[in-house]
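K.L.:
Take a look at these structures.
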Structure P
């Protein structure tokens, strides 16, 4: 009898892809993936360990499933992902309810490890050397068939002082263009209309393999795939955004005019303390250049409020930067003090209440910006990827090119008849609410 395995995947899209590869590996080893954890014999928590709130969410998920195991409704509980990788020495002693901790990159051997756990009824763990982690593999998709993430690289070389990712995932390693194209062609053949390219730093892609930033060449190559409608890139690092990349984005119709560029801050002294380059003037100039070279582009960024040593002057400079640039999409987090990082050891840590309030102020400013931008779209018709029907609001729900999955807004619209998820329809925009647009089908 095949054991049924269910997974809870937390954190970012990159971790989600890791979980999909892991589940495919288990399927190939004779296990049966199930969506409903109530049906599972084995539950896997694919954890996030990036910041404190993510760690708490991961631990809560582990303890919730440990309670099910205690009731006899689960046979085994397995932890994988960033939290397990980061705290591999502590996991077994701190969470004795866990039966196995599998490090990032152990996908190829997870079937053997779980079989060992079951047959020998003992705790198992495996933490492969980071540089030897496999960069790709078959996947059990957890996204709708019309959309998929594709990870083009693993690890990071940027060494930002606040970030533990290089400790967890190692240095930057690109996949070959051939392997990425093969995966994308396979996804499109199975119905994918949108592919979103992800990595810790997508714009650095290829520097280790080809000796130059090669994201533009990769995207140009992927645009030749018949049946692909939208190609989106997330997690660009500002220093490695090339003119060639912007030219390809402007030229290729399949590349959505959308750039996600986590900038983190705009004050020169704070960026320097973060071990990042630039200042408010240079970053403002970069955003202006992108908008000039890619007309109609939607700019998304992520910011950190309350970094150690952030003065009121630094914060005001960041707030003014947000108002000046007028990002279409933005996320903001209060700084999380992470052990093992240079920033975690810095003096002048900011009080939690101050950090949270500063993050709130930035998001309040951004919401006003987005509402004005949304109002400016009233009367325009946007092409929308249909995701489904929401019975609660009695509207169809989808996304325009302006919105990446999970992190941005939606387009909610009325329309007669049945629409197919994954299809593209024109929607006349009539109003906006926060980051969402409301309208009607324009057929």
Structure Q
């Protein structure tokens, strides 16, 4: 593994500068914790949302991705207990109360955050780490169902809390990400790849090669779009990811069906030439959409290499060109821009059209994250930011265009 960021205790100032709004946010969760649990918290934690920059739907077939932690995060006020019960009250939701003396999968918890708490604790214990009870009050600025990976941020937050309360902070960011994915797959019941958790846990701007998911190769990339006169924007089209699990699950399933034609488990174990040389037989067995999704996988992996190379040589125009190519491939071949089961719902398609028009041939835009609903990503020249923001918010609502910054650290304890 190449460069990773293992520092997991971070000062408030490094994360937020002198942001008074963030100070107030931490004071609020401290006060709410005290009101709920009748004593004060003594530890604070944060895990970030993430933006996927390249490698759309490649991680679950052991491909390559480029991603970055962003400045939207989920934070927690915490206190350890001497019991086996974890109580997590997330702002706006009922408290999750999980007795971690029982770490078996609970079917009634699937698709609920309690399953993630139990799953993260189970995964850490299986790896030989200590677990224990705690109380937490959390609040999140990571949009739920928006492609910024609110679930991964929550999983990484829980793993980071247990790491510091019971393991002296010695669990690596990579292991926390692996355990978070395990919890989402086995306990929550969603077949996610590893990118979301890895980007949230490690932090910064990174490329990841998942050929061996037990030892992902991570490279930190020193890049900030602001240095190239661009803003990173995420536009929330207000379409929720809820009820779309079958659409997501079909993508890794169809890709793996193409690999299965060759007796392999993942597309990374075969080549694009293998698919093209046997395309007629594969079409008969898997159908055309599976073939197109497989070809997207191979092309997208090549694009991640090109994205990394462009950034290393400072060629921002080549970077933007790759971003646009990725978006077109997702639309045409991966086909995750709108749900096939609901063709009337095409908020992401509409957002892409409007964004291209407002960019006027500059910058870049693409579907963001899992797709089908939720968000698009845009790299916007600073001179066009105001007009793009107002144009998108006229259609998708005030506050729907988020101007983000890259967060330098991943899951972390925060010193106030």
Structure R
């Protein structure tokens, strides 16, 4: 803040948060021998806050400072260390315990936690693993078989042959997976980064796989919708009446609504699967694996088992998006045909209206002509009565009145015609 005031600069409101993001979750410095327990809990916004409250309560129980940051806290609680990390969809709790004199994968770090505290944690556990870091020579197959209870193990030399990592990628009796790390020349900082990469691979792997059950549930409905679209598309060319096309359009709209609902319900999960999948691949690449005979490498196992599941999820997401586009195109085609039919009907209606208007105009003109004759006849008749009545007074009698009556005819007709014309113009305005 002093530098900002000194230079008179105005920084972005989120400048500090953006800088802190690069340092928000530093890896722990870990020295062999250490046993680590890692738990990832699927949470919403409210549950994540409750986990943080639980962490604060645990810190107070052991006389330590509670978390002061929202997304990360690391604290030494005496017999073990606690690391709390908050992510978008889940929170992770990592416990580290010195492993000297302990039974491998029996005396774990999480075993030191109060049972009532563990039971109070909200949300389902989505990933859990024990990691054992030991220093020494590369492990022999017999010891590995014992550590992993006879399960088939995958192993790799990592980080420039500085360590050997073994895992069976499956939970054991306590629900936790197991990673055995042999330190062949790691300093505490590199060992901490290796531990962090392994727990991230395990957590992101499980988070990515959350999309697989959803993809399997959606697949039958998606297949049925594709079949239905094929049937409706075939009917497009068969529809001849406007009513048939409108009914077809309504069916397409119903199908589109169902698919868009599926897209909305799956978009977040499939998007998360893509993101977590990429994170798993990134972390595996950072391990810089080398083969550790006679075991299958970690990355190779994931490529053969994990990658097909990811392709299933991506394929389902692409099918949903593609089906949505195809329904939209089919609906546009039917809508265009309906619009053309309506335009043709409107054109025919306008032509009929024009014919009726022309006929009405001719009829009106005929009526106006007759009106001129009729009105003129009555005006001439009235004029004749006037002339007959006043003729004797002005010296016109008998046949002398006929020319004057005859002269009234064109005058009357002209007056009536002009009057009707002015009236029509007035009405028009």
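None of the figures in this text is laboratory data; all of them are computed from the coordinates on show. Quantities reported herein were computed from a predicted structural model and do not represent experimental measurements. Cβ atoms are built from the backbone, for glycine too; each structure is taken alone.
K.L.:
Once relative contact order in percent (Cα under 8 Å, 6 or more apart) is calculated for all of P, Q, R, which comes out largest?
P.N.:
Q
K.L.:
Identify which of structures P, Q, R gives the largest calculated value of Kirkwood radius over Cα pairs in Å.
P.N.:
Looking at the calculated values, the largest one is R.
K.L.:
Work out the source of 4.0 here, i.e. which of P, Q, R gives that when distance in nm of label points 7 Å out along Cα→Cβ at positions 293 and 349 is computed.
P.N.:
Only structure P yields this read-out.
K.L.:
Let me ask something additional. For which of P, Q, R does helix-only ellipticity at 222 nm (-39500 (n - 2.57) for each DSSP H run of 4 or more, over all residues; to 500), calculated from the coordinates, equal -12500?
P.N.:
That value comes from structure Q.
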